[in-house]
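Take a look at the structures below.
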Structure I
Amino acid sequence: MIISIRLLILVCLLLCGSTYTDDLAKAFTLAPEHVAIVVNSNDPLSVQIGEYYRKQRGIPHANLVTLAFPKDSSNLPATLFNTLYAQTLEQIPTGIRVFALAWATPYRVDCMSITSAFAFGFDRAFCAVGCTPTRANPYAGSDSRDPLTDFNIRPAILLAARTLADAKALIDRGVAADGSDPVGHVFLLDSPDVIRNSRARHYASIQRHFADRIPLHVERAETIQGRRNVLMCFTGSEHLPGLADNSFLPGAIADHLTSFGGMLTDSTQASALRWLEAGATGSYGTVVEPCNIPQKFSHPGVLMQHYFQGETLIEAYWKSVVMPGQGVFIGEPLARPFGEVP
């Protein structure tokens with residue numbers, strides 16, 4: 001198993017009670033003016049989502065990037081992506097730090113996820129042939145508050161939804177989360193699905209570290225049903241029955257480790273979109289076969305540490321995945337339930 005040394009060091013510090021300094025907390029703070037919204041002019045829903053998000057978050061109109069590409073295919077060929085990516089970089093203002101992509105498809109650029117392609121540029125080093133590691137995300141496990149300056153990357157996330165109503169509900173939840181300091185429940189599910197349960201080895205340490213911070217439950221189950229005030233849920237499962245029976249707090253994050261959860265609209269397994277449609281504000285899933293290598297999925301403890309320290313959803317999520325080249329992030333990027341909102 002390939003392990004990120006940087007992530008191991010961070011997890012060790014995290015579980016030993018280390019905290020960040022006041023100086024770090026005062027560093028660069030991600031705000032609406034740092035977000036570029038990318039829309040597809042061939043997709044009316046994409047344009048509507050982008051404009052609604054821009055208004056709700058007060059994002060400058062100059063930060064709106066309009067591209068044109070086929071909307072119904074799950075894959076954007078790398079040759080076309082490279083052209084569109086160059087157009088994007090030509091259009092964005094100099095202060096842009098993250099991309100919000102306003103669509104559910106395409107979610108893939110050949111062997112990469114589209115969010116990783118926008119973050120790193122298309123690079124086959126972030127792809128894999130079989131059950132092999134990929135190039136690591138230098139932002140993962142770091143204390144960086146400005147990945148563009150520190151690593152020359154702009155994290156990306158999909159404002160993904162099947163309908164405008166779903167997109168508006170997602171965006172509104174993200175806005176409502178800001179500064180709410182919620183007291184919800186975190187569920188770490190020790191799934192009986194042995195193949196997809198590879199993150200469970202971390203649960204005992206995570207529970208010890210966060211037990212005094214928030215109600216945290218380690219349970220033997222594949223999914224949650226009938227739960228209230230859900231703040232986070234992590235599991236390994238191919239299918240997700242009963243999600244609609246739960247209630248999620250604004251800013252909630254949830255994902256399931258499985259091969260094709262990032263195939264948002266045409267997966268034979270449960271799509272990560274199921275979490276958003278059930279009320280979560282962020283999720284993650286892989287778009288091409290990753291095998292069950294834990295570093296290709298979120299580390300719940302790292303994600304929780306950064307989120308609880310006041311970082312946004314996109315910052316905390318991106319820092320929790322060591323090898324995101326095959327995985328797509330979805331949700332409302334600026335949700336910040338904890339800490340001060342700029």
Structure II
Amino acid sequence: MYLVIMAGGVGKRFWPRSRKHNPKQFLNIVSDDSMLKLTFDRLKKISPTDKIYVVAGEHLREKIHKELKELPEDNYISEPSGKSTAPCIGLAANLIHKRDPDAVIGIFPADHLIRDLARFEECVEKGRQAALNNNAMVTFGIRPTRPATGYGYIQYNQSDKIEEGVYKVKTFAEKPDINTAQKFLEHGNFLWNSGMFIWQAETILKEIDQHLPDLGHSLKKLYPEIGKPDYQEKLEEEWGTIRKESIDYGVMEKAKKVYVVKSNFTWNDVGSWDAVYELEEKDENKNVLKGENVKAVDTESCYIYSDGQLISTIGVKDLVIVQEENATIIAKRGETEKVKKLVNRLRCENRDEYL
């Protein structure tokens with residue numbers, strides 16, 4: 001099976017550590033290794049390295065190859081700019097289909113944390129078989145442990161399964177409010193949407209052609225140019241006409257043969273500094289203190305990170321404080337999803353030196 005790592009994100013919620021030159025996937029947030037390296041090493045257990053591809057911007061090529069020394073040069077797929085997941089996935093499927101028309105492709109974000117690797121491999125194999133034997137589009141749902149409002153949800157049909165743990169999808173639900181999320185849990189047939197997929201290359205290209213015809217048209221124009229010297233130039237020209245669209249909204253919610261693997265591995269999308277706090281081991285005061293220059297007095301339930309500057313706290317509680325290079329953020333725990341809004345404001349004000 002071919003495996004594609006989507007590594008072009010900018011990780012706005014992890015500012016100020018995540019910057020344009022060093023986005024979230026390169027950070028060692030939950031391990032000594034980067035999120036990208038953890039993902040690559042996990043996928044190496046499923047397929048050989050010559051079947052693993054990475055999609056990201058050209059400006060990250062050198063950094064990614066330095067991080068993933070085993071990644072073949074030809075397996076780097078350069079996207080001219082970030083246009084969400086549908087164009088990214090279409091670009092990868094187009095290229096892989098050209099190389100192998102019978103390819104089955106798994107799609108994985110670069111920045112998720114997955115434990116219970118044996119269970120993960122079992123679920124991927126279930127998904128591969130479902131995609132191959134049923135000409136289906138397969139996604140992975142995570143059993144919810146709380147009424148989370150930061151995830152999309154997948155409702156599955158409990159009476160329609162093609163094998164144990166693989167069910168027909170009834171509907172996709174956007175990120176809900178807390179009351180709706182609680183109802184989803186009570187209903188019993190809702191899963192968190194993990195953003196991981198498996199399908200045959202031919203299948204996803206046909207679905208894109210049907211549901212996102214403009215993107216499908218662009219991919220068809222580019223297909224005969226793959227492997228030719230001027231392919232990248234023609235890609236950049238065509239990319240300007242492609243609209244930003246997620247694979248969930250653009251294709252998955254409209255497709256008919258969509259199945260979900262009810263996954264039993266431990267998963268976290270590590271989507272905010274709050275998530276990092278929850279994952280990390282706490283000291284006796286329920287603090288997570290990172291960096292030699294952090295001094296905390298009468299401080300409780302805080303996440304504090306410094307890359308070198310002295311950070312001192314007295315008498316505070318439930319804060320996230322992160323200092324990197326020329327910027328520091330101080331946020332109330334439970335509010336760090338809003339970091340993205342702050343980064344967008346800096347971008348609107350052309351404060352590029354902080355981005």
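For the read-out mean count of other Cβ atoms within 10 Å over residues 42-49, a value of 15.4 was computed from one structure; give its label from I, II.
Numbers: I: 18.9; II: 15.4.
Answer by label: II.
Ranked on FRET efficiency 1/(1 + (r/R0)^6) of positions 90 and 186 (r between Cβ atoms, R0 = 41 Å, to 0.05), which label among I, II comes first with the largest value?
Values: I: 0.45; II: 0.65.
Going through I, II one by one, FRET efficiency 1/(1 + (r/R0)^6) of positions 90 and 186 (r between Cβ atoms, R0 = 41 Å, to 0.05) peaks for structure II.
If FRET efficiency 1/(1 + (r/R0)^6) of positions 34 and 178 (r between Cβ atoms, R0 = 30 Å, to 0.05) comes out at 1.00 when worked out from the coordinates, which of I, II was used? Don't jump to the answer; show the numbers that get you there.
Numbers: I: 1.00; II: 0.35.
Working through the options, I get structure I.
I have 19.5 for Kirkwood radius over Cα pairs in Å, calculated from one of the structures I, II. Which structure is it?
On the way: I: 19.5; II: 21.5.
This value belongs to structure I.
Using percent of Cα pairs over 24 Å apart, for residues 98-241 alone for the comparison, can you identify which of I, II gives the largest number? Write down the numbers at each step before the final one.
Values: I: 53; II: 45.
Greatest value across I, II: structure I.
A short reminder: the numbers here are calculations on the coordinates, not readings from a lab. Please read all numbers here as calculations on a predicted model, not as lab measurements. Cβ atoms are built from the backbone, for glycine too; each structure is taken alone.
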